[in-house]
Structure P
Amino acid sequence: MLELIDLNPDYVVVDLGCGSAFFTVPLSRKVKKVYGIDVQKEMLAFLEQKIQRQKIGNIEPLLSGKDEIPLENESVDLLITVNTLHEIPNKKKIVAEIRRVLRPKGQAVIVDFKKEDTGFGPPVTIRVSQDQARHLFEEKGLTALTSHELQHHYLIVFRRV
């Protein structure tokens, strides 16, 4: 999936809802800094262990609430969130937060389950469709650049205008 994203070695990146750091660690090898943000202390403890075990110096774990990002305004070049949007209760607020932390022309990459029965994942009733995601982000001033249909997921790249 990372091959679908333009990564610059100077980027400051957020992995929002980083969980087990499946993308956080690979991202850290390609960019300047990665903030691994999650609402679960256990996930951040797991990330800390990975950082120490692999001696990674450019990942910073951060604890957050479900609809806040604990970073300064316009401090991030790229934000990635995978299988997280459907979990967030106040989607409009988190999208506003994403826009707030992105630098002008910064990008947000959203990957989530298609709103259909895939045989696994969250209930279809709480999934966010690609059209719903596009509307949420465009309503907050982010423009869709590209989208990709994956087997069970969709990926949309938005840019802050």
Structure Q
Amino acid sequence: MIGPKGEQIGVLPFAAALQRAQEAQLDLVEVAPTAQPPVVKIMDYGRYKYEQAKRDRQAHRKQRGGDLKGMRLSPVIGQHDFQVKANRVHSFLQDGNKVRVALWFRGRQMAYPKVGEALLQRLAQAVADIGVVESPPRLEGRNMIMVLAPRKT
């Protein structure tokens, strides 16, 4: 049996343990039913359930991997437009989201995939302080795709 402040009380019969819990105006909660003998603790059961639910919510929140955000670019993007897109990608990464950057080729632009790859590398450099390249640029049809992930701290 464990007391209300976490101190070890010892092995007691069930009736004696229940009486001690009632004297303290608390509940007797079985915390390790498979142990031999079973371990019980004197505590406020309502508060115990609340804190357990709070821990579960916290664990679930940490488990969430973050969303996959998307960003589309063109190989003939202007300098200011590129900066705006880079800032947006930066904010997505700061929020803990992964970003899928799609560089979309039109017409004859398909003949120059190196231009697109250089643009994606430039974007990766622009957000290198907060993000890392999870999957390098690869050509999928008319799109060149790269995935950026937030840097682990």
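Assign the value 23, 18, 15, calculated as semi-axes √(5λ) of the Cα gyration tensor in Å, to the correct structure from P, Q. Corresponding structure: P.
Between structures P, Q, the greatest calculated value of distance in nm of label points 7 Å out along Cα→Cβ at positions 18 and 114 is seen in Q. A value of -12500 was computed for helix-only ellipticity at 222 nm (-39500 (n - 2.57) for each DSSP H run of 4 or more, over all residues; to 500); which of P, Q is the source structure? Corresponding structure: Q.
Values in this text are rule-based calculations from the coordinates and carry no lab data. Since we're looking at a predicted model, the values are computed, not measured. Cβ atoms are built from the backbone, for glycine too; each structure is taken alone.
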